Every structure is written in C-alpha cells, then in structure tokens.
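Right after this note come the structures.
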Structure 1
Amino acid sequence: MEDEDRLRQAGLRVTAARLAIMQTVREGDHLDVEAVHRGVRERVGHVSLQAVYDSLHALHREGLLRRIEPAGSPARYETRVGDNHHHLVCRRCGRVADVDCAVGHAPCLDPASNAGYLVDEADVIYWGVCPECRSEDAR
C-alpha cells in the first residue's frame, strides 16, 4: 500500500511533508527527530522542526510509525509497526537494530503477574555492544 493511501485510511491529510517524513523514516535507521527533519528538508525544502514534531506525533498516534525511546537517547522512529518486534541498542555508539520477538506470539513476554491488565504489547530493549564497536576494541 502506498503512503498516500495509508495516510487517508488513518484519516490524515496527505501533505508533501508527511510523505517526506514517511519516506525519510523508511529509508533511515531508527532516526531521531533532528535526522528526520534534515531528511524532510532535503526532500521538500523548508519545513519547521515543530511541523515535523507534530507530524511524527500524528503518524505515531495513528499507528503509521513506531516511536521507541531507549534510555539516555532521544525518541527514534521507524516504519516497522504492528509486529511487536524488539530492539538491540549499542551502549557505546547508540546504534539501534531490530530483533524479532523474543518468544511465541505477541505480546512476546508474559509477566509473572498482570495485575489485572490486559497485556497487548511488550517493549523490550536489549543492551550491548554492536559489532562495529567490538571490532574497534579488538584493534
């Protein structure tokens, strides 16, 4: 499905900025707002940082983008939504990589006690050192 159709189905106006945001996030690698803003400006010219924030919020709210917030890192965005995958984060360089669900079906992990909650998603972040940083250590 095309981004225009996704936006319409979500009840959002189709704008050049929103299309550029979707393309930038899709082509990026867990981009933060500043990186999305740069990518959108390269595609459509001037767009305010606030407009990018507002659009990212709307796209996330409507389930078109996923927002992750690793501790000590700004929020990052990706287009891989709806599959409840998890993330690996490098403690040194901050690189983020997708990792498929830990076990079984969503929500992937069942808490020992759900305290009456209906659990529908697990947000797991694995921390470690990426291959690039490890190879720098070996040198």
Structure 2
Amino acid sequence: MKVIESRNPKDVHKPLAPYSHQIEVSGDIRWLNLSGQLGMDMEGNVSEDSVEQLKMAFENIRINLQEADMDVENLTKLVFYIVGEMDADRRREAIGEFLGDHLPCTTMVFVAGLAGPRFKVEIDAWACKENK
C-alpha cells in the first residue's frame, strides 16, 4: 500500500511549476493536502474579478476532493491568500455557498502578490477521511 500519493486531477489546470495539486497520506485516517489552488480554469482563463477567481479556486478544490473520494465536509483547514481589495459581502457569500453548513478552520491573509500579476486569490486546503 502506498502511504503517500501525489495526484493532479485531469479536470484541474496543469501545475504551473514543479508541484502536485494534492498529496494524500494514507493510514487509519487519509489526509489530503492540496497545493494552493488558483482561480484558473482548465483552459488557463483567469477572471479579472477577484470573487470570480475565488469561486473558480473553490471549484478546483472541489475537483481535487472528488479525485480523492472526499467532499467539502472532509475539509479541515482553508488558508486564503488575497491580493488587493475584495468585496467582503460577496466574499462571504461565495465562501458560504461553497462550504454550506461545514465550518473548517480558516485563515485569511492579504498579500502583495501571488505567482503572477493576474492572480488575486489562492487557497490552501487540507482534508481528512476515515480509511475504510
């Protein structure tokens, strides 16, 4: 049995550098660690609107979770990296739509920049699930 497995889901853009979108650590509990997910779609499109980037990053997280046979309820921690201004009400609404009633630990950090000037949002995510 492989204890650590790296994966790149086919429905998320290819990594922009030498990294994996996710690493799963198996045992009695399977831990899934995701690389920072950007608001970029499969074709490399990135909205200029930071909340739309947030929503796309959430979709990339959802796809990564599905690849590991997990869902939003398995998330244990999210770290948001945000560049510039983002409407707080729209941000909260987007987060609420993604998480529903699930409340993982979260951290929000406003930063000067990310991997490139077009990126306004990046989200790190951790999840776990009992290994059956």
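One table, with the values for the structure above:
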read-out: Structure from which -7500 was derived, helix-only ellipticity at 222 nm (-39500 (n - 2.57) for each DSSP H run of 4 or more, over all residues; to 500), options 1, 2; value: 2
read-out: Of the structures 1, 2, the one that 0.7 was derived from, the read-out being distance in nm of label points 7 Å out along Cα→Cβ at positions 66 and 98; value: 1
read-out: Test item: percent of Cα pairs over 18 Å apart calculated as 61, pick one of 1, 2; value: 1
read-out: Identity of the structure behind 18 (criterion: relative contact order in percent (Cα under 8 Å, 6 or more apart), calculated), options 1, 2; value: 1
read-out: Highest-scoring label, criterion being mean count of other Cβ atoms within 10 Å over residues 50-57, among 1, 2; value: 2
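Rule-based calculations on the coordinates, nothing more; no lab input. Predicted model, so just to flag it, every value in this text is computed and none were measured. Cβ atoms are built from the backbone, for glycine too; each structure is taken alone.
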